[in-house]
Structure P
Amino acid sequence: MTVKIANSAFPNLLAPLDLGFTTLANRTLMGSMHTGLEEEKGGFDKLAAFYQARAKGGVGLIVTGGISPNARGRLAPFGCELSKFWQVTKHKKITDAVHKYPTKICMQLLHAGRYSYHPFSFAPSKVKSPINPFTPSAMSVRQIKGTIKDFAYSASLAQRAGYDGVEIMGSEGYLLNQFSCVRVNKRTDEWGGCVENRMRLAIDIIKAVREKTGEKFIIIFRLSMIDLVDGGNSWEDVVTMAKAVEAAGATLINTGIGWHEARVPTISTSVPRAAFTWITEKMKQEVSIPLVTTNRINTPEVAEEVLSKGHADLVSMARPFLADAEFVQKAAENKSDEINTCIGCNQACLDHVFQQKRASCLVNPVACYETELTFAKAKINKRIAVVGAGPAGLAFSVYAAQRGHKVEIFDRASEIGGQFNFAKQVPGKEEFYETIRYFNKQISLLDIKVHLSTEATTEDLINDDFDELVIATGILPRKLAIEGIDHEKVKSYLDVLRDKQPIGNNVAIIGAGGIGFDVAVFLAEEHEKSPLVDNKEKWLKSWGVDQSYQNNGALLDKPTIEKTPRNIHLLQRKTSKVGAGLGKTTGWIHRAILQKNGVKMLAGVTYKKIDDNGLTIEIDGKEQLLDVDHVIVCAGQESQRSLYQTLETSKRAEQGLHLIGGAKVAAELDAKRAIRQAAELAAVI
């Protein structure tokens, strides 16, 4: 099967790329993502289905999740490696599945170095990572030379397994990046000191892989073009290394952005789209082999613009292919409005991986579950009423309609989206507009009938001839038992985000979960334009990124920060760190944004009373008055299930009655859980 191009609006994205000995079907590269399936029992069968779906969807080149060339380099104690001949067989399952289509696939060779989460890690020097409890041992010269051989042998095994090439991971702070930077490399021998010595390991590995695999084998080198850490490389060092990579025999250079320990966001929702393609464009002036650019490119329109401006030769998109396996095919057919767009939330992908769980996708729960969560045509087509047009109700409706059921949605609001309509207004979360756009398009394509501004009553639902009722009525803000809670100063988060009620300059926010942080960011950055596509340079400066690359690591001496004029207190009852329950890979970003804006985050708070003077609180037995104009309550939710409870006690309970989403479990506003629940119900109803 080949992707059919229907006079597409994306001629650069869909143009083939001749690599000399082979040709890529288009300029899309599915970037490396560890899924957790690599270590699961039977995981390679599931991985084969996962990658095959993306190949069928038209991606030009796939790079697998990181596979270690030896035991020391594993990401975790039982991490995946390719170092034994008998391991080739399971990898052939992947390559055979992908090669049913014109897609090429490369295996990423990744040695974690001091990022290895086990006590047997090693690195160029005995320097502990701030994000790992284990201190590595310094590598001996013998271990260095053995590692070079291990990379070459693993690449030869990958070739036997049917891979079209390998990507050698030299960025994000992994072993080869550790060797290249004085931040970690404190050696005084021939493997340390000047950049020529520090880059020697990477260059020797490329040469060894090329010698072992021959000329007709793709070698991608992922080069850290900006380290974004103190002790990172200068631009001159990076260029020196890039030219040596080209001379050593690499086919492509992929752009690496920042170390994992860097304090600059690089892939979260709040990062502007294509925020880092400028660095790849800068490198294009220095080398002649094709370059891949990456990070926060999530629509074909953005990818096409990047390529048309000459910033790169290929565009790497990792999570966008989690969100929609048919990304390329839809773009080629001029159906980009049907793409389920990655919103950069990290909640079901990176957060899962860091918790040793299987990765998936918030907006596409089928990702990495292709063999388990399927939507075969229903044997009996049913008429189904869905009450609630939030994430749960919408997801269920779309999946159920795809199976052939006739679905009608009822919602008292005037637009679909539920809580997403509030989230999309928070600076840095504008991508939620894309999810609502996607659902609106699917509703149209699947002929789902939507009744907005409509209160679905018990009588209507019982008396109509629906075969199944799905209640997805969501949540209500929890009301707190605090003296003065009905004072005119008190507002709910809905008053702020939904109703746009005016809020004063002195504010206390009760509740520091996800909603509390969202409201704090909304109020702190209300004066800012959206950085999603505008103010890219301003965003980079605010995080200390130096586009002129005057300093090592491309870091400014001092970020450019514009603080909010508001005086904001973010409060929580718990004594734990404020924001401790936020996403593992994004929580620090939310905290940093508030810290930049001078938001005061207080834990262990007891709320005493609210009156004309403000909010009286107690911390460590000491009372204090916060002189605030408004108190905004973001202290949790309660399930809105009165309709379900009424139906449950009626004759309707004997028929199909289901409860999903926030109406079933109100903890936080968990769209990931809500959409997965909806999909699982739709698959079997």
Structure Q
Amino acid sequence: MNIQIAGHAGFCFGVKRATQAVEGRLKEENGESIYTLGKLIHNDGYNRYLYEKGVKEISPSDLRDIEKRAELGEKITVVIRAHGERAETVRRLEELSRRLDNFTLLDCTCPYVKKVRRIARENSGDGKFFILIGAKDHPEVCGIMSCVEGDGAVIADSKELDVWLRDEKNIEKTAKKQVALAAQTTQNIKEWKKSLEKIKKVYTNALIFDTICNVTEERQTEAASLAAKTDIMIVIGSKSSSNTAKLYEICSEQCGQTYLIESAADAKALCSVLRIPQGKTISVTAGASTPLSVIQEVEHTMSEQITENFEEMLDASMKTLNPGDVVVGVITSISQNEIHVDLGAKTTGVIVHEKLTDDSSAKLDELFKVGDEIKAKVVKVSDVDGIATLDKTRVDSDSNWQSIVDANENGEILEGKIVDAVKGGVIASVNSVRIFIPASLTGLARGSSNEDLQALVGTVQRFKVIEIKGERKRALGSIRAVLREERKAAEKAFWEQVEVGQIYEGPVKSLTNYGAFVDLGSGVDGMVHLSELSWRRIRHPSEVVNVGDVIKVFVKGVDKEKKRISLGYKTEETDPWFIFNNKYSLGDTATVKIVSLMQFGAFAEVVPGADGLIHISQIANRKIASPGEVLHVGDEVQAKIVGIDDENRKISLSIRALLEEENGESSAEAEDKESASDAPAVFSTDNPEAYADFGAEEE
């Protein structure tokens, strides 16, 4: 058994500098009170050691009290840890140090961190924009960003940077500014390089400052190399430590069995669970806040524990398994289709995907982790192959059955994934308990095909358990029962709040001779009467809408007692005469379309739904026998609007007026011709009596 310790594990330069400075003050024993702003390092064991020596932890909010004590004569030293502090806090401490003789400021900010603070200060302000790649809430990052003047941004990693760069507001905000980029000193090198590539594509003139601590870089590079060559990788450090977390991420990418621990006690517990056999290679690295003593304790504990477990594991390996046994083991490896489990026996447990979860699309490495304990039932044992086939879903189903029984008794709504379509229905899975839902209770229409049932597979559905067969552990479910309850609740809520004037949007469900029915949602329909569908007279709703069309309607009337709603569809904005008046005025020229020819003139569409008459005398600048000599249905021509009758909605048009203007004919000549045959006013052809009126007038 070989345990290898990384050369760059443990205290970094900045942390070592801070701890030595504080320990040096303690050795002086000059009766001073020592306070650290926050935890000196991310290591609870070392911090406890300092507290036992009399060092106290404070926050910036405590400085007023500390100041009062110093003013009363107490000898005080305040320590700024390696991460640094916010700029305003540092300025306040420096002022106290200058003013009070018995107040000492011990600034242990790491020189690498101070460098980033200076870069942030010098590369922000007018015409500049500073970006820091780091953890937004980390003390180091908070301190650095407090030095920024004006605009700046903290971005966690390359993925978050992607999102930030796609936001047009950010691009607009930085368009005319000099962008500068730096990194938190403990940033993941790989993430930093990815971020650089993305920044350079958008900001070609960006100032790049590589501020990752070289010790951090060496530590991460060495850890990745060790992890790639070892069976088990151990990372020692606090879970709250940024650099330790990044070490764990880097090692996990290289070694499937990577574990983060904080102490020798954690190492002992891990060895007990994993039962690491001799012959395995183990590598150890540690975060920048981990003391050498802790690293040595972990190494000693693991060596001792593995040796003690060896004989015990040898005895356990002789243990036999039988089909039907329920066993507990530790996951040792995970692939796409199965996991392997150490059962502490001579056989290795194997659980295939479908015996781990009913979700065929689930990724096993997202559901399970190496080192997790897992309980399963033995299905088959092969002493020849040394493999025991296991089934986790059977154990889950047995343990979760009672929750299904309770849901049936309480009328509880369950949520489960449809995992299969079978003859006559579908199977839903809830915590590995399979529940049959008949086709008639799926909420699908009667007579639905097997393809319709197959379409439900993979979806998550809400349903009720309506029948239990306890002796066989069988359950019957109903999606329709939930849909019915939800529909009733939604319908009740609709009728409670619906009022005249409210606007809805919904599909046309059906058409009748007298109107169209529109689905307003919540299982409620309303009717748009024929007269409310269009400003022109129509014979049938299909002239305006079709079944399936989604239209916007407003409530005209509500009868809550009879559950009836009358709707309006046409609005002032859709009124052809309103549209015409907003588009044209008297004397305007319009492109019109000839829609019909009469003996006395031609009707032309000015806007959809509003037609005007070009009297025969206004079609040409010469006398013609009939409109058909010049015009044809479908022609588009230019005509001048020479008359508008708002009261009767009539429009008079003239082609002749434009021809005369083009030929420069005098107004007197035009008037002589006009008097020869006066053109009557014309109104919109949505009035069916229009043609009869014009015929009588012409006669």
Structure R
Amino acid sequence: MSPRKLNAEDIFNIRLIGDVAIHPDKPKAATVVTRLVAEDDRYESHIWMVSTNSNEATQFTNSQKSESAPAWSPDGRWLAFLSNRADDNKQLYLMPEGGGEAIAVTTLPHGVAAFRWRPDGRAIALLSDVPEWAKDDEAALAAAHPDVKVDASPRKKYTKDVRSIDRSYYRLDGAGFFDGKKSHLFVVDVRAIVDRIGSSASETNTAQFHAPAPFLRLTEGRFSIDSFDWAHDGQSLVVEANVDQDDYERTLRMHLYRIPAPSLPLAPDAQPLAPAQFVNLTPELHAAGSPKCSPDGRLIAFRGHNNEPAGATQVEIYTLAVESGKLSCLTDDVDEWFENRSMTDTRASAADELTWSMQSDTVYVQVATRGTAQLAAVDVRSKDVTYLSKGHHVVLAHSVNRACDSAVLVLGTPLDPGNVYALELTSDPDLQAPRRLTDWNREFLESVDLCRPERFAFESDGLTLDGWVMLPHGDAPEGGWPTLVEVHGGPAMMYSDGFFFEFQLVAASGIAVVYTNPRGSIGYGQDFCAAIVADWGNLDFKDVEALADAAVARYPLAADKMAIAGGSYGGFMSAWAIGHTKRYKAAVVMRAVINWYSMVGSSDVGFATPFDEFAGAVPWRDTEAYLSHSPIAYVDHVDAATLIIHSEEDYRCPIEQGEQFYAALRFRGVPVEFVRFPNESHGLSRGGKPWHRVVRLEKIQTFLERELLGHKEA
């Protein structure tokens, strides 16, 4: 049977591969596999066990809900993970290495966001979104003391939804309003579980565990903890935060702090640590995060930068000497971004963490470079950076075993959303190619007619840029293929050699897709990324136009049948383009920045807009700068048919941005359609409700077919 055309509902046929955790000593890895469930409009994730020897994959968890974030205990006898199997909140569970019944470790009222084993495996630290101060956590008190009556007066009942805001950063896109909650640290004592239960299914008896493990809240205050790690001896923790919230709101600085860890058994009446007990380890840096303590206890590796230039600073890898406090940037001689910011709409949640070798001489890290994402090893003594993976792919997740002679990767390619691969960490070049272990999407991918993106180089302003083109199958029509130019969000993000469902769907309609990484993107060095700070719509627009010119000159494309599309920054560029050129017959403007002036104060990023995008200038003092860089100021030049797509709970680019553009285009009589998605955030295209994602894709497809192919909608 010949392959068929892709359709929007095929998103339900794709399996998304997320976090992966290789066993410390055995040839197997725990992997999260996610599918979109059409019947009840949800995502379902389960953990599978993949053999790195035989390639055999077996399902390890099988609840009615989902599991995620697998992490092996230091001795490899236990797998910890998060699951919402008991209620809507994710809680921490343990399961023996050989399988069996999962043991609920926590029943925290607000759930668990992240966790990490103590190096001896006898305790686990975790983050939970809770009221800033422990005394204000009514939910926790009610859960702990169900016999205590709470205030049920009409006043309490009918006014609890009133919000009083006293800071600029009070909500987050995709998470909602903080409502007085912050992410704080807890420690859970798991000795009663790990010491009394065997590591195989036959030895497991979970009936004795009816209550959650003893836990202690370790921190409180107006700040949040974003990431953390245990010190090698378990006597302290290193956390990413800014305990001075007045400073954070003005500067967005983040530091690493050392805090004391509680001893076991946990003291039930112990009070959370005061901010005065936080020792700032990185006061001289603007940003420090993702800490990882070395096994020998000498160093702390972390990501950081000094915000120069603001808003477009490459992420570097640093180490901090524990005894001397000496900072060292390991990657200052390498002009790369040491974090994976590649764009795709078929990517599951996966941690992008640093990993130490057991000898404490190497840090493993993902790197975004020229439209690919690779795994690299950074030598902490010589500062040499060695790429362990190479080729046209993106490393979506990685995990290294204890001996550091083997790793597992989740790799995505232009024709595969992602699969698990084994990588031998040796000096033998014949063993360095990743070896595929799984092929979850093979049957589906073989059933549909996909287009392979072709890379090409083109010139813009004396620079050589990367471009991609996806040509529909078959012979080009007379005059060439109608064409869609896509622009990514960010702008400090990157298109890559990964799978993009939206692009494949457009190509299936008989419309070519071209895309690039214009100036402002990551993966091409610091100067390239910083080129458009406080100057969106200038050099970056030149690059997008140069892409269109080069693609038309090189491939059978119809210059008179072109459209442009993008989301967030890409939405800005789409709206900007149709106000500055008549090249595009149509535009898809998604979750866009339309008016910089009104963005300030209405976006969830607080003061980040003036700091990061306008060199500190605020709109009420520099109105011209804000309006001259806003697409709304050029709406009188727009005559391209426009599709506006926006989410009603988008807190990053609030929906009033789309409303302004829609009203202005309607006022001028420009053909425009406004599609609003309720109960969705800025990330609709990547993590929205499955059926909303389908409708969004169909709206894009039918709009482009109408405007570029002349199709009439049913």
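Once distance in nm of label points 7 Å out along Cα→Cβ at positions 269 and 629 is evaluated on every structure in P, Q, R, the highest one turns out to be Q. If helix-only ellipticity at 222 nm (-39500 (n - 2.57) for each DSSP H run of 4 or more, over all residues; to 500) computes to -11000, which of P, Q, R did it come from? Attributed to the structure labelled Q.
When distance in nm of label points 7 Å out along Cα→Cβ at positions 133 and 557 is calculated for each of structures P, Q, R, structure Q comes out greatest. When log10 I(q)/I(0) by the Debye sum over Cα atoms at q = 0.12, 0.16, 0.22 Å⁻¹, for residues 413-492 alone is computed across structures P, Q, R, the figure -0.58, -0.89, -1.16 traces back to P.
Each value in this text was obtained by applying a stated rule to the coordinates, not by laboratory testing. Just so you know, these numbers come straight off a predicted model, no measurement behind them. Cβ atoms are built from the backbone, for glycine too; each structure is taken alone.
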